[in-house]
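Following are the structures in question.
Here, each number is a calculation from the coordinates, and none is a lab measurement. These figures come from a predicted structure and were not determined experimentally. Cβ atoms are built from the backbone, for glycine too; each structure is taken alone.
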Structure 1
Amino acid sequence: MTAAMVNIIALIFIAAMLGAVMLIAWRSFGRPRHALVWAIAFAVATGEWATNLLMRLYAPDNALLYAAIAGLACLSNALIAIGFLRRVRPEASMLPLLAAAAAAAVLIALATFAIPHRAARDAIWLSFGGAMLAIGASTVARSLKAASTPERATALMLVLFAAIDFGTAAVAFAQGPAGDEAGLALFRTALVLLYPLAFIGVGIFAVFLVAADLAETMRQLATVDLLTGIYNRRGFEDSADRALRNAQRQRQPLSVVVADIDNFKVINDRFGHPAGDAALRHFAARLERLVRRGDLIGRIGGEEFALLLVNTRAQDAIEVVERIRRDIAAMPVDGPGRVKMTASFGVTGLRPGDTSLAALLARADRALYRSKTEGRDRVTSAEDMKELA
């Protein structure tokens, strides 16, 4: 058994395992469409390598089988690119890239049967694979500034693997129309050494990206309030701690606000829990609409929310919160009954002696308590309360 056949047998098992891993990921992690597409891509690749093995065992250099193998390689590479595309845009159409794969397969058939040209036949499917990996790289790192570290690493490796495909295609084209002996030997050597490396690498980094996406999803589940879509207490405190340290380093002002929906139990008792949930979502949505990008919002209790306003002094924060308070009172909750509600707020600013977020939250919470005891639907600043100074 030759080294090439050993490689092919190993690639059959690797492709099958990658397909199985992607299928498990699809079924276990919310059925992401790109994972299913990648599972199909590696299943097609398994068929490609199995057909290659059969050709080498029973029909060496059979033109029909070789054309079929090259066509399957084009289809597998197109599906891999579609997977990267669907990871970013789940509703993206598969047709353009599948049509491109079909066109490449037609060109391979022409170079195999109608106008025999061995170099063109080999170069077409390798170049097509390189083009699909380049598309995948551009999709993964659509914005290098916004891309995560796993995305940047994957994009970099896809570019490298695309270069391998294009380089091997150049070696293939050097064979000439009939495939001269020296050129053919060089091409087969390059193919055995480089193409499996690129194929396995793409599979590994696709799995790596799925794992990174899962880790990010789990992180979001741990830090995001599922009902409102804003930070939960843990997420807010983690992000607010970082913002607080940054404000202290930069010697910038910062304000913390604690808010509480007035008489929330009455809303639940009178209109039912669905109305209460709608009120919480409405409140969070109004907060998001009325604060700046970069400010932090979190649901830190049942009907209690917190804001962190970056680069904002306490007196300026009061103006912002007054605008929020008026908006909440004026905008009824959508749904049956058009529930009206109000909210109370406590505000404090960062002081020289503050060493932790907990100190600001406690001070803002005491200011909130004053708002509640003085009639609700109002804003109280801790800075105006002598006993909190």
Structure 2
Amino acid sequence: MRKSIQNVQAKTPSGTKPRIAITLGDPTGIGPEIIVKAIASGKLEPHCDLLVVGRPSILRLAAESAHLKVDIKELKSIDEWMPEDFCLQGNDRVTIACLVTGSEEADQAIEPKIDRRGGQLAFDCLCTAAQLAIAGHVSALVTAPLHKVALLEAGHDWPGHTELLASLCGVDDYAMMLYLPPRDGDDSVDGQLGTRRRGGIAGLGVVHVTLHMALRDVFSHLTTSAIEEKIGLAHNAFLRIRTAMGNSDSPRIAVAALNPHGGEGGRFGDEEQTLIAPAVRNAVAAGIHAVGPLPVDTLMPKAAAGAFDAVVAMYHDQGHIALKLLDMFDAVNITLGLPILRTSVAHGTAHDIAWQNKAESSGMVQAILTAARLIHTDYSH
């Protein structure tokens, strides 16, 4: 097992706002639009200084498409970045600092379709931003969506951001956590589905044991040690989230069953007995407040109502669908186990609405605010 490289902290003077890098993502999608909308919202400037890593010309086009008054300050080096480069509010204009990254051919890759040039730019932006974080030039990185097929067509065979970042950071023990921050004030909303809740005072997270793979491959990748590892990552993540909120209570972790009805005592499968239950026992013995395996159809309503801080899901859709039904646009993707802090929106490139001024930017706002909240915690485990 490779060990994580040493946790790094950004080299920012005491008392200054944390510095956060945002990757442009794939320019054929909604990434550029949600970035300029989020920055122009005015919700971020009090909390952090922002640097976009990508192509200035694409940001300008995105601002024009969204009818926003934005000035782009082009930076050729991170050493040129000054705090005042971000979000100067004067005459209804916003200034965005952009570290020029990627090739000029990517400037033409804005048609909403799979394009290897867009995949290459997303790769270049992510690698540059990750190195900035590893070197301590920024406190965190927030990523806009990339397209996995475009990434592959550009020659980079990675299932997604999570696995690529783990490789760049040299870690083996990592996980994706979808996270819903606690809602300010009343944490329930009335809608067509009735009153929906979204976790307790620390919000709600879902950590996945297996991630970007075919469903048929899930069974061969589920092991007791892998499940136990993700329980530990979920526990440590919410220790840090609770600490950031001034609450030191032990996190409550629920572990989902794999099979319907928890396997019905082995009738529908025995993974609950042979793989999941031993992992939960080991976690409890290690001092973690974990319970399970629990049938996920009844587990998620309890978690949404605040009974648990995090749910450990066995595969991608088991966790993603349930959490996104609670709140699609406020969900934040946090990569656990890295020596750097990375958050992201919880949606894709959305080619169907790209470059039409239709994209919702609240997810990007939440991803940036969540990173700003967690910057002063130890996120390397």
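Going by distance in nm of label points 7 Å out along Cα→Cβ at positions 44 and 340, which of structures 1, 2 comes out largest?
Comparing 1, 2, the top value of distance in nm of label points 7 Å out along Cα→Cβ at positions 44 and 340 belongs to 1.
Taking FRET efficiency 1/(1 + (r/R0)^6) of positions 132 and 356 (r between Cβ atoms, R0 = 25 Å, to 0.05) from the coordinates of each of 1, 2, which one would give 0.00?
The correct label is 1.
Which one of 1, 2 has Cα Rg over 2.2 N^0.38 Å, as calculated from the coordinates, equal to 0.97?
Going through each structure in turn, the value belongs to 2.
Determine which structure produced the value 11 for relative contact order in percent (Cα under 8 Å, 6 or more apart), calculated from the coordinates; the candidates are 1, 2.
Structure of origin is 1.
Hey, FRET efficiency 1/(1 + (r/R0)^6) of positions 124 and 236 (r between Cβ atoms, R0 = 30 Å, to 0.05) derived from one of 1, 2 reads 0.05; which structure?
The structure behind it is 1.
Taking helix-only ellipticity at 222 nm (-39500 (n - 2.57) for each DSSP H run of 4 or more, over all residues; to 500) from the coordinates of each of 1, 2, which one would give -23500?
Computed on structure 1.
Comparing 1, 2, where is mean count of other Cβ atoms within 10 Å over residues 260-267 highest?
That would be structure 1.
With mean count of other Cβ atoms within 10 Å over residues 68-75 as the yardstick, tell me which of 1, 2 scores highest.
Biggest value here belongs to 1.
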